[in-house]
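Below you'll find the structures, each written out as structure tokens.
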Structure I
Amino acid sequence: MNWYKDSISVRTSGKGLYPFTDQIQARIREWHISEGMCFLYIQHTSASLVISESYDPTARLDLEAYMERLAPQNQAWHHHTLEGSDDSPSHMRAMLTDTSLSIPIDEGLPSLGTWQGVYLFEHRVRSHQRKVLIRCLGVS
């Protein structure tokens, strides 16, 4: 078994889902992993990782709209607003989603379903350069 580690950078331009499945697949190819496990972890409290529909772009729109309704900005009861009106809801959204994912690797690819893709879910209004840790265990 071999252990591989790196990070993937994802540039965001505000709230929304940003696909980065291709970057994960590229790392797996670079490392020549045929079988194993891929672990992803985001070191942020205002962004998260999700596996979701990757075929129909309207699915992303619906998920983004749902999150807006679930944790809206500018609520009178928000106390944590040091960095702006998106501060508190961005942390709530991250709490409801994942900061880490584990994906099996089979035949040199992440074993995602036909319509699945991996996304960084940005919860802040302004743009960010987000870092996702990628760790893979390759079985020889």
Structure II
Amino acid sequence: MWEIIWPILLVVGANTFYNICAKSTPIDINAFASLSITYFTAMILCIIMFFTTGSSPKLTTELAKANWTSVILGISILALEFGYVSIYRAGWKIGEASLIANIILACVLLFVGLLLYKEAVSLRQIVGMIICGFGLFLIGK
């Protein structure tokens, strides 16, 4: 059971700090300068974790296994982080911005799952999307 729970707790905990940090980023720093520090820190931690967790194959061997997804994921993460910094600089409340973005994301990913991965969409999921849409309407009032 713990194998199922710990990743969700990690995502929720990391996302909490992520949004606090994105909202607390100084307004007078260039967002990309700030993100450069963020990515440098992440790179150093990734390299340390690569060499200190599990078996230690050659880094170059592992990097050779990468495909286009690593590059697109990097672009996506940069866009996501720049988007959040921009959202908060635009004055969004921390309790609303992430909620609205994640509700819309969940609805979009439902269609992505259906169209790209042939995942089934249940009536319960459709009703959930409708309720989420109503929730977005209420938040916007």
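Values in this text are rule-based calculations from the coordinates and carry no lab data. What you are looking at is a predicted structure, and each value in this text was computed from that prediction instead of being measured. Cβ atoms are built from the backbone, for glycine too; each structure is taken alone.
When distance in nm of label points 7 Å out along Cα→Cβ at positions 16 and 104 is calculated for each of I, II, the greatest value falls to I. Highest-scoring entry among I, II, by distance in nm of label points 7 Å out along Cα→Cβ at positions 40 and 128, is II.
With distance in nm of label points 7 Å out along Cα→Cβ at positions 24 and 88 as the yardstick, tell me which of I, II scores highest.
I
Each of structures I, II was scored by mean count of other Cβ atoms within 10 Å over residues 32-39; the highest score is held by I.
Looking at distance in nm of label points 7 Å out along Cα→Cβ at positions 72 and 112 over structures I, II, structure I comes out largest. Once mean count of other Cβ atoms within 10 Å over residues 8-15 is computed for every structure in I, II, the highest value turns out to be that of I. Highest-scoring entry among I, II, by percent of Cα pairs over 26 Å apart, is II. When distance in nm of label points 7 Å out along Cα→Cβ at positions 64 and 80 is computed for each of I, II, the one that comes out at 3.0 is II. Suppose you compute helix-only ellipticity at 222 nm (-39500 (n - 2.57) for each DSSP H run of 4 or more, over all residues; to 500) for every structure in I, II: which one lands on -28000? It was calculated from structure II.
Given a value of 29 for relative contact order in percent (Cα under 8 Å, 6 or more apart), calculated from one of I, II, which structure does it belong to? Attributed to the structure labelled II.
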